[in-house]
Structure P
Amino acid sequence: LLLTISFIACSQPKRIIDQMYISFDRARYCVRRLNGTHEVGCQSAMRGNSGRMYMIDNEQEFTSYLTNTATIDLSNSFIIVLNVNLFDSNHVDQLMNRLDKKLNGLLLYLKSNLSRPEYFSHDDQCPNHRYSYYLNQTESVKWNWKGTGLFFRSFPFPIMLVDEENDYKQLLHFYQQFNSSQSSPACGLEMKTFQNAAHTSKTCMRRNDISHSLIDLPEIFCDPIGGQNIYSKLPQTITTISQQRSPKSVVLILVNTDSFQMFLKPKGPTGGAQQPAAALIAFLTLAHLIGQEQNELKKQDKEIIFLTLDGDAMDYSASFKFMFDMINGYFPNGDKNEQRIKPEHIHSIIELQGLSMTDKLWLHSYPSSLINQTFIDTILRNNPMITSISPNSPLPPASSQIFLRETSSMSFPAYILSSANDNQLSNHYYHSFFDDPSTLSINISTLEYNTDTEFSQWIKRIVEPLAQTLIESFVGIRKNLIIKQEIINNLVYCILKNINCPLIHNVTNQSVGNTFKQFDQTSMPFSINTYPESTTPTFPFVQYVLSYFLRDRAYDLQNITNVSCKEYAANDTLYSYKYVGGYLPSINNEEKFSSYCVRSYIRFIQSMSPAFTIKNYDLSDAKYPAWTESRWTVISLRLFLIPTRQHEVMTVVIGISLLSISFMVLLLLRQYTKINLLQPSSS
């Protein structure tokens, strides 16, 4: 009998656990991040935080709860389940002040996509103000005027968010079933989001070093924030050591590839549709147009370099790294025979930043002493959608601020094309997971590889006049430039819905293409990346697509074999050679081949802040940002039942009674059977 009971108990352990807890595996969670002076974010205790669940759906219920002393006295700890529409500094501060140490966690819920807030941004009202170009000015523009700044606060309890409608309904069902009265069991919640890092980046990186020196398999507590800065240009414009690069001969075209959200999700959309995905799609479209007009661009002496920056969402870390490399002679990295580019070689910067599908775009320029008014007049003439902001007006949050700051704004002008006007961002969900394709009028469920959307047409109306302006300004000819709508449609699908799309397989070889299969039906992730742990597909996608769009198109006309292509690669260190199937919408020649040898120029380098690359740099020094992200092991959210006081007393009484009865039975057995259980059998 005992063996049978043991077998049943061991063979069905999950059933017992399932009866005790209900897990919510799709919940979003807040993590811990650190910089040189403090920590931000949230976490639980090592064993998790638990408490009585109390659900608040609207302002009236919120006020009622805070004024109901009897309810608050019911428990020593609460997990407040709060409607996401109430998640702002005002409501959070009221809860923290009223409950004090009784507040053991916050769980936010979204009823459905139809009930999402009108505004939801937890970045600062002036994003990246700690390192902006206007650092010492007393008055700053509140570009993100609805920003709560909660992302950059430190909370002593975990905060999670349920954004799946089924999960919300399940929470509501159990809450209504068990929290109807004080005489019935109540729902409790357990939240586990313990973070390994604490205090500051300096402290955490020191702990990393100590761990490395003491054990063979060191424990890592945090990682520097940063991914890759990627840059490419037309292969024909490479300047070698033997050549002389002219001053003011390099045009940089910038875009970001990162964003952040307060609430992460392992296998879910990261947001970033308006910031930075829309600008990235426009950036790649522009690269294709420049690539297809490379014969015209041979007639001028400007190098147009396309640059993506990853890490600028957190105090412009990537831009600081790029400017550090440029000033110290590390740009471009790679082949030693390529002449380095210094600030004096920069002609101008053109940045695509914060594009939303607005009827108007705004051109910001700075400084007035260096801007080219002819260039501005040309772009305004070519695209009536664009309005020029008065020169020297404050610039919106953009990487160009650091390029200007590090050169004292005396070397080159910056032009920023944005949906932000002179004092406000257009994105209501700036740095939020709500910044999804629906904000661009895209129905993601019906979007296919070559779906023609209103957004893709909008991109075409922006980029074609911009490319035309570049040709007109640098080559001196007026030409009507056209890109196939299919190319933009494909980019929209790949970036916003499925990064494992036919385009990436067309521009890579089979072994590289196969690495994208694990990300099938996954949009491009726009989140904070860390070095060296980041495994995002963003970087290889940008590298291969950008370099393909800017390839040497003379090779499209040659039927080169795979063997010959490998020989070119082995004997030429300046260029990149890849043997690929080819992306047909991008190939204009009539004769098509089964495969193509692609010659292109592509470089990339780590984008983490110089604070982590300068030897013996003091991470508490504020010269460079020093952001790190904590590591963690377990993230979980579980619901359980808290018995009533009467039930607990009854359980204790029954337990004591059963124990007493078992002793009495044992004594009776010893008395009446006259068996001494302590002595061995005589046999």
Structure Q
Amino acid sequence: MGGVCSRKREQQVNEESINRGLSVRYFKSGSSKWLGSSILRAPSDIKLRNGKCPSLMELCIYNICEDMDQYKTLSMLPRDINQQIINELIRSQRLTELTLEAFRDCDLQDLDFGEYPGFGDSWMDVVASQEASLLSLDISGSDVTDSGLMNLKDCKNLQALNLNYCDQISDHGLECIRYHSNLTTLSFRRNNCFTAKGMSALSGLVNLSKLDLERCPGIHGGLVYLKGLSKLESLNINCCNCITDADMKPLAGITSLKELQISSSKVTDYGVTFLKALNKLTLLNMEGCPVTAACLESLSALTTLLYLNLSRCNLTDDGCEEFSRLQTLKVLNLGFNEISDAILVHLKGLKKLESLNLDSCRIGDEELYNLSGLQHLKCLELSDTEVGSNGLHHLSGLTNLESLNLSFTVVTDAGLKKLSGLSFLKSLNLDARQITDAGLAALTSLTGLTHLDLFCARITDSGTNYLRSFKNLRSLEVCGGGLTDAGVKNIKDLSSLTMLNLSQNHHLTDRTLELISGLQHLKCLELSDTEVGSNGLHHLSGLTNLESLNLSFTVVTDAGLKKLSGLSFLKSLNLDARQITDAGLAALTSLTGLTHLDLFCARITDSGTNYLRSFKNLRSLEVCGGGLTDAGVKNIKDLSSLTMLNLSQNHHLTDRTLELISGLTDLVSLNVSSSRITAGGLNHLKPLKNLRSLTLESCKLNASDIKKLQASDLPNLVSFRPE
């Protein structure tokens, strides 16, 4: 259920966001200038823009793409032109297996087919025809098998290869890259078929500098094959719960390592001792590992360490004096541990710290003065701590702070005056019920703010006058229930906004939609639990950059949804409302770019699921209104990109449903609670090797039935109900 009423704060390790700075792309020479500048636009945008005509090149590329079916080959065109053409066809999802044939032998350098619909083995022959020219290839999320991967044997100059989520590739397929010695970047996330034996194929990749094996549960014992990779600088084995202390031993000899990510593994203090020899290591992520403060003795030997993540490790104050030895640190994450104020005295000497996360730790005002000397701090997370107004004066001297999170603390309006001198502050989170208009008034000197979170704060229409001081705001959340349309008048001129959350302000009406219709940069708009209805939706038609829209618990009806048909960039849509029916879903079929669709309470029937076929790119889907039978699930079984599926509360679903969705092998989360599912039907889930969360409450089975399946066939399943 996607309503914003329930803030999801305690998110676990996220495979996509642990280190967003690490890209798997590789761009070189000629084609890189086109990829880097991204001059192409959707066909509808090839028109006068800011008074300027499109370039001749743009018009040519557009026309070729429009008439692509007429060309048998483009090999006579310069490589850089072909690169632009195929980039645009991929971006607009107009490339087909047939039109791809025109690019045979075109000497293309960079091909990004990541999560492209329908990409499989039959496409790989044209890809391989680029031979020695091909430098970078992304086929993540595709249906390519071992057989298809074998086509790359002659692409000897390949330098970057992304095989993330390619769950049909096994050890056998990776044999083809054994002799691709020019590879510098290899990413193979979330694969259950890749084992320690298969890792032997990596031993000859002598130029490899970046390797990503996140969520590969079968690689225990395979890191020994990396010992000779003397240029390896970055290794990501996050969420590989098979990794133990023994796997750390072979890493001791890879002294070129600069970044190591082992979060949610079984590595303990003993395993960390093997890392002491990594004298170039700058980044170490051990979130969720069963370590104690004793590991700090080993880490203190890492004199180049800049980034350390020890969140969710159940650390206590015992032994935390060792933190004082980590003098080189710039980023330290200790969130969600059992540490208290006592640790702060051991952090005051870390003068190079730029980011400190103490989220959900037992931190109060008394020892906060120990942070006052950390003059390089730019980011400070104190969410869900006991910090109050008295402690804020210790932060007033941290004049380089750019981001401060005080959500769920006991800070009051009066205390916020002490932040008025933080002139470099860009992001401020005050998601706390005790904050009111008076607190907002105390912040008006912070004119550089770009992100302001007042989610639960009790801001009224009168208080929104103070928002006028923040002309640079890009994201704003005001969801305390005190706003009416009158208050939105003070928001409508914040023209830089890309994200606006006004949910739970129950008195907002269609007039609000009219007022914000000029916020042309909006990408995310949250209006959940308001009185917004169908009549006002036409005001959103001009917000063509919208990617996410939440209309859950509003009074929008089927008829109004037709007015959203022009929002071609929309990726996420929440229509969790009982009045939405099959007719509303029918009105949305033009939104083919949707990746997330929430119809939790909508009254969708088997007939209505036919319209779901239009949304081939869906990654998450919730249809829980009770109107589905197994017949309706037939229209869901081909949505092959789904990673999250919620069909709970459809009481007529049987074991046949599990059989139908058994081909959705990318599923990570599945909920079919309150149905007729039995223990016998669980066998159909065996192919879902990526499943991490399974909810079957109020079904004809018990926890022991799920545990048997977990032990035998679902190695990644970490959360299930009944439990």
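Some points to look at:
- Comparing FRET efficiency 1/(1 + (r/R0)^6) of positions 350 and 486 (r between Cβ atoms, R0 = 25 Å, to 0.05) across structures P, Q, the highest figure is found for P.
- Which of P, Q leads on mean count of other Cβ atoms within 10 Å over residues 374-381, largest value: Q
- Per mean count of other Cβ atoms within 10 Å over residues 590-597, the highest-valued of structures P, Q: Q
- Parent structure of the calculated result -0.42, -0.68, -1.16, given that log10 I(q)/I(0) by the Debye sum over Cα atoms at q = 0.06, 0.08, 0.11 Å⁻¹ is the read-out and P, Q the choices: P
- With P(r) over Cα pairs in 5 Å bins from 0, in percent, for residues 462-541 alone derived as 3, 13, 19, 16, 13, 12, 11, 9, 4, 0, matching label from P, Q: P
- Answer label among P, Q for the case where helix-only ellipticity at 222 nm (-39500 (n - 2.57) for each DSSP H run of 4 or more, over all residues; to 500), calculated from the coordinates, equals -9500: P
- Identity of the structure behind 22.1 (criterion: mean count of other Cβ atoms within 10 Å over residues 494-501, calculated), options P, Q: P
- Computing relative contact order in percent (Cα under 8 Å, 6 or more apart) across structures P, Q gives 5 for structure Q.
Bear in mind that the values in this text are calculations on the coordinates, not laboratory data. If you're wondering where the values come from, they're calculated on a predicted model, not measured in any experiment. Cβ atoms are built from the backbone, for glycine too; each structure is taken alone.
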